[in-house]
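Scrolling down, you'll hit the structures one after another.
FYI, it's all coordinate maths here, none of it is from the lab. Just so it is clear, the model here is predicted, and its values are computed rather than measured. Cβ atoms are built from the backbone, for glycine too; each structure is taken alone.
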Structure 1
């Protein structure tokens, strides 16, 4: 949108492009990344059930009873909370880099590449911080 001057057209027509483009994407990222993690965890648990049934026959009820008996709140909650921060970080970086991309397709490619690198780095940093905080809370 920056290359084709659609953002400039929005500003000229009196629409706030920041609110229309950035805020909606950030909110969508904060909502959808945890939803995708829930779906991914559900699919992986079902895949684990299928894997157990390849080796021996285990009932669906017994498998999930054993899985949820072993899981604790401290196993699930920190991992789920991190996804909100990951969604915020990825979308805010992507929107910033895309909003400030240089003109031309080369500038868009550079912005996309740098947003992926910076987003990945920030995910590692956020993960490290949240793991340290949750480990401190578990020992208290």
Structure 2
């Protein structure tokens, strides 16, 4: 969109102005309708540096490491939707470049949901470390 000789200038301008990016995919839900899966990138100092330097291929790693700041990959949200029974794994896999990540994350989330349900029901649940969850 811009001449090549202005690329560095545009990258610096974008890095300075960027606050965040939210991307969504509308996917068919189990039982009908559609549900949105989101990817969220928040512009922190590290993200802005990558943008300035043109290292956009490393942004996904920043999203993964920025979960405490509210960032999430599309695979994280797809795994949540699969684990919650909102969408089928096949739908999630078609929407992702990393379907194996969805499987692993969905299994972990399912286990966490089951443990939370057990604790909520008043039963003792172990966390796998030998300690009681919710205690």
Taking 13.6 as the value of mean count of other Cβ atoms within 10 Å over residues 55-62 derived from one of the structures shown (1, 2), identify that structure.
-> 2
FRET efficiency 1/(1 + (r/R0)^6) of positions 23 and 79 (r between Cβ atoms, R0 = 25 Å, to 0.05) computed as 0.40: which structure among 1, 2?
-> 1
Work out relative contact order in percent (Cα under 8 Å, 6 or more apart) for each of structures 1, 2, then name the structure with the largest result.
-> 1
Compare distance in nm of label points 7 Å out along Cα→Cβ at positions 71 and 111 across structures 1, 2 and report the one with the greatest value.
-> 1
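Quick check: -28000 is what I get for helix-only ellipticity at 222 nm (-39500 (n - 2.57) for each DSSP H run of 4 or more, over all residues; to 500), calculated from one of 1, 2. Which structure matches?
Attributed to the structure labelled 1.
Can you tell which of 1, 2 yields 0.85 when FRET efficiency 1/(1 + (r/R0)^6) of positions 7 and 47 (r between Cβ atoms, R0 = 25 Å, to 0.05) is derived from it?
Answer by label: 2.
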Which one of 1, 2 has FRET efficiency 1/(1 + (r/R0)^6) of positions 15 and 31 (r between Cβ atoms, R0 = 35 Å, to 0.05), as calculated from the coordinates, equal to 0.95?
-> 1
